[in-house]
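A short reminder: the numbers here are calculations on the coordinates, not readings from a lab. In this text, all values refer to a predicted model and were calculated from it rather than measured experimentally. Cβ atoms are built from the backbone, for glycine too; each structure is taken alone.
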Structure I
Amino acid sequence: MPRASSPDPASRRKWAAAAVLLLANFMNLIDITIVNVALPSMQEELSAPPNLIEWIVAGYTFSFALLLLPAGRMGDLYGRRRMFVAGIVIFTVASLVCGLAPSVGTLVGARVVQGMGAAIMTPQTLALVPRLFPPEQRGAAFGLFALTAGLASVTGPIVGGLLIGADLFGLTWRPIFLVNIPLGIAALVGAFLFVPRAEGDARLGTDGIGILLAGLAMLAVLVPLIEAPALGWQAWMIAPILAAIPLGWGFLHWQRRQEARDRPQLLPMRLARSGPFLTGGLLSAVLFSAAPAYFFTIALYLQSGYGLSPLQSGLTTTPFPLGVLVASATTGWFGSRWMRGRVVGGGLLFAAGFVGQGWAVMGMGAEISWLRMAPWFFLGGLGLGNIVSPLYQIALAAAGDNETGSASGAVQAIRQVGIAFGVAIMGGLFFTILGDAAQGDQAAYRAAMLGAIAYACLVALTIVATPFFAPMQMTEEG
């Protein structure tokens with residue numbers, strides 16, 4: 001009998017490289033969600049005041065978001081594998097310091113450095129996909145990144161709950177950081193074995209003023225958005241958000257000036273003027289303003305409203321990443337075809353999932369019915385998985401070979417701002433409607449959850465409507 005054909009070595013190598021990139025991406029994403037369930041344990045053990053406990057999360061978010069755009073450009077300059085490896089090393093060492101931190105001050109400082117490492121490695125993961133895969137296979141690769149995001153958002157609370165509950169060697173919350181050590185070493189070894197060098201071009205130069213202006217604009221937006229869920233909206237928060245407008249204009253004006261003088265640009269203006277790049281990047285931000293924030297609010301609804309443990313809460317939402325998994329298994333078949341239709345179709349599935357969740361919440365009894373919620377979680381995940389891949393393809397297809405790092409960093413920086421907006425808006429709606437309701441007040445938590453779902457439905461409708469008038473310069477029929 002003839003032997004079944006097996007993938008050629010080059011094909012196996014590129015998928016092994018993709019697995020390394022996905023592992024690094026997963027480490028970053030799960031580290032964002034896993035910390036939330038450990039905050040009470042950290043506060044008790046370290047005797048930390050509430051403002052410093054908040055900065056265990058906020059410090060990571062700040063450094064990660066602020067460095068994404070310049071880190072992506074550094075990949076174009078100095079080589080994407082080199083920056084990817086540097087990011088893994090910084091992230092892994094900082095994780096070790098987090099796990100051994102003797103005080104909350106040390107922990108906050110290590111979290112800031114950990115966010116820096118994540119920001120350095122993350123843009124390189126998407127930027128390396130065009131180097132590894134031909135256009136017809138990039139849909140499958142980007143679909144796996146969507147799956148990684150879905151899995152991380154759900155498994156973070158589950159893994160965190162299991163590790164803290166196990167109290168390994170009496171370390172309470174510390175294993176949630178120490179588990180990154182073997183994962184980081186595996187990613188580092190895999191990077192040297194499988195990820196191509198992808199040399200940079202130092203002649204592109206560095207745009208120091210552009211980095212400063214972009215950083216200040218991001219800081220002005222992120223400070224109030226990250227503080228709002230904990231403090232509520234305060235009058236002082238309006239000033240930095242308004243200041244972000246002239247800072248953003250100043251950044252773009254400087255980039256235009258750099259272009260006119262043929263000088264280095266942090267964000268090449270050719271990308272900033274590209275309709276497909278803006279469509280892919282901004283729609284990605286809109287999409288991710290709903291998904292992570294929704295898991296934040298549904299966790300509060302399930303745990304504080306109905307008394308579920310973090311582990312039970314995470315298991316309740318597992319149909320969502322299963323939906324993303326199914327979508328990622330099929331999205332590769334489409335390649336770069338039918339982009340507009342896939343975004344619209346995915347948006348409709350995404351909308352149906354949230355409408356169904358609203359129906360499930362309105363009819364929920366005294367106990368959570370997993371069967372009542374599961375189909376709608378699955379449908380929402382199916383929609384997300386079908387949207388993410390074409391949006392990434394549309395945005396990154398607009399970039400030249402020496403711009404993919406900048407494009408990837410910009411898309412993910414915009415997405416990070418979208419996440420911050422989503423948590424602030426959806427969390428704000430949730431807590432405003434909830435008011436002073438006590439834990440276990442199911443009617444109040446139900447009303448608050450419906451408010452959050454209403455925002456998610458608005459996001460889904462935006463995703464559905466935008467492709468009908470926004471530019472998507474991709475092959476529509478293959």
Structure II
Amino acid sequence: MLSLSTTLPTLPEIIDGLPNISGWETEVISVVNHDKAVFLPTTNIRLENVNAVFAIALHMHQPTIPAGHDGTLISNLQYMFEHPNVGDNHNANPFAYCYSRMGDLIPELVNQGCNPRVMLDYSGNLLWGLRQMGRNDIIDNLKRITCDRTYQPYVEWLGTMWSHAVIPSTPIPDIKLHIVAWQHHFAAIFGWEALARVKGFSPPEMHLPNHPDALFEFVKALKECGYRWLLVQEHSVETISGKSLSYKHLPHRLIARNSQGETISITALIKTQGSDTKLVAQMQPYYEAKTLSKQQIGSVFVPPIVSQIGDGENGGVMMNEFPSAFKQAWWDMVNNGGGKSGVVGICGTEYLELIEAAGCKPEDYPTCQPVGQHQIWARVSADNCQPEAVENAIQELKQINSNFHMDGASWTNHISWVKGYENVISPMYQLSSLFHKKVDNLLSTDSSEYRNLLLHNLLLQTSCFRYWGQGAWTDYAREIYQRGESLLQNTNSMTANPTIVTPE
């Protein structure tokens with residue numbers, strides 16, 4: 001297992017009533033930036049015995065809203081419990097159980113001789129909200145499968161944006177702040193060793209930036225924060241020549257090229273098909289993997305991978321049908337190869353480590369780029385790659401094609417996270433700009449004042465305020481903006497002298 005220096009501090013999870021999302025940046029970056037194998041030392045899967053694999057991830061999120069007593073910040077889950085007769089709030093208890101149940105299902109299946117796998121993606125909002133509500137039982141159940149070495153080989157956590165911000169419309173300076181905030185918070189709950197094992201990233205809403213500069217900064221931030229790969233929705237990317245993917249069941253190399261002509265890349269696992277929780281709830285990836293056979297990467301034949309993610313709690317199918325379907329699939333695998341041969345479940349990092357140990361090289365993976373970028377690069381010559389040329393190409397494309405945009409692509413392409421939400425987007429960018437103007441290099445990141453300002457900045461970027469339409473949710477956003485702006489305005493006296501870094 002990964003071993004870390006005993007000199008690392010034990011992080012507090014809550015500081016002055018706030019989640020631990022900043023202050024230990026140096027320690028976090030030192031812990032996550034390593035090239036040690038995470039799953040390879042303990043995996044019981046041998047590639048030569050496997051024809052195809054599948055990987056499923058469960059996405060869990062509840063937004064933070066200013067709807068508690070006297071307008072305090074609380075989890076939407078808490079609001080659901082306190083207002084059970086409003087809308088679908090009667091689902092609060094089933095939702096809470098869904099957040100916890102993997103801590104029961106994985107040990108149960110392992111003790112039955114099965115070989116289960118699951119990847120978990122929990123927003124920072126949700127983890128904080130569970131602690132605010134006193135639901136230590138849920139956190140402890142998750143700790144069981146995260147920190148107990150008996151169950152670590154079966155579970156992989158994926159990093160994400162702390163406050164469930166969709167990346168294409170997140171202010172670029174804040175992308176890395178979300179990523180590092182989640183890493184802080186996760187380490188404070190589950191420990192440094194658990195954080196060191198988090199190598200895959202799950203973008204909220206599977207929303208991938210397609211603007212060259214936004215994508216470049218996103219991938220750059222991921223790599224600086226120690227991530228090796230991310231999940232990508234198949235319809236959000238294209239081949240370098242602008243076509244649909246031909247090898248969606250193989251890992252890809254996502255190429256990010258910015259308007260200065262710089263390039264960077266990261267491994268991507270392709271999430272197939274669109275947004276349909278039923279795919280995960282009914283274990284469709286397992287049954288799809290049964291139809292596949294080995295494919296070639298470079299000179300190596302490897303089992304293809306069916307990658308899928310769905311909401312882990314949302315919808316009747318996930319709430320009611322998933323546990324039995326999940327168990328049935330692993331029982332079926334035990335009866336057809338002992339759970340370790342033929343078609344098996346796997347974690348994303350485990351898969352990549354296995355195929356690379358067998359001789360695969362990331363530079364041999366098929367390449368992809370965000371959808372629409374082929375049209376840009378067809379208009380920008382390699383020897384004239386500069387911001388003005390790229391921007392001119394984008395504007396020209398918008399004029400000749402009304403469907404062309406730089407808003408990114410996700411698994412919910414019928415929804416725009418930008419159009420119609422100027423009353424949220426504009427204040428969001430204003431608060432971000434004010435935040436960086438007021439606090440960058442002026443407030444210590446380990447001060448409670450900085451942490452509170454960062455919290456409001458990140459919270460306003462939560463996608464839910466642009467998902468549920470105008471009304472209560474945009475009102476929540478306006479309230480968070482006003483509080484954040486007020487807090488920032490009150491930092492004037494504090495930041496006038498850079499030597500003052502904490503409140504009196």
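Work out which structure the value 1.00 belongs to, where FRET efficiency 1/(1 + (r/R0)^6) of positions 238 and 430 (r between Cβ atoms, R0 = 41 Å, to 0.05) was derived from one of I, II. It would help to have the intermediate numbers written out before the result.
On the way: I: 1.00; II: 0.75.
Value 1.00 for FRET efficiency 1/(1 + (r/R0)^6) of positions 238 and 430 (r between Cβ atoms, R0 = 41 Å, to 0.05) corresponds to I out of I, II.
Suppose helix-only ellipticity at 222 nm (-39500 (n - 2.57) for each DSSP H run of 4 or more, over all residues; to 500) works out to -26000; of I, II, which structure was it derived from?
Numbers: I: -26000; II: -12000.
Matching structure: I.
When Rg and Dmax of the Cα atoms in Å, for residues 158-437 alone is calculated, the result is 21.6, 67; to which of the structures I, II does this value belong? Provide the component values of the computation, followed by the final result.
Details: I: 21.6, 67; II: 19.8, 61.
Computing Rg and Dmax of the Cα atoms in Å, for residues 158-437 alone on every structure in I, II gives 21.6, 67 only for I.
Taking FRET efficiency 1/(1 + (r/R0)^6) of positions 206 and 326 (r between Cβ atoms, R0 = 35 Å, to 0.05) from the coordinates of each of I, II, which one would give 0.20? Don't skip to the end; give the middle numbers.
Numbers: I: 0.20; II: 0.95.
Clearly, the read-out refers to I.
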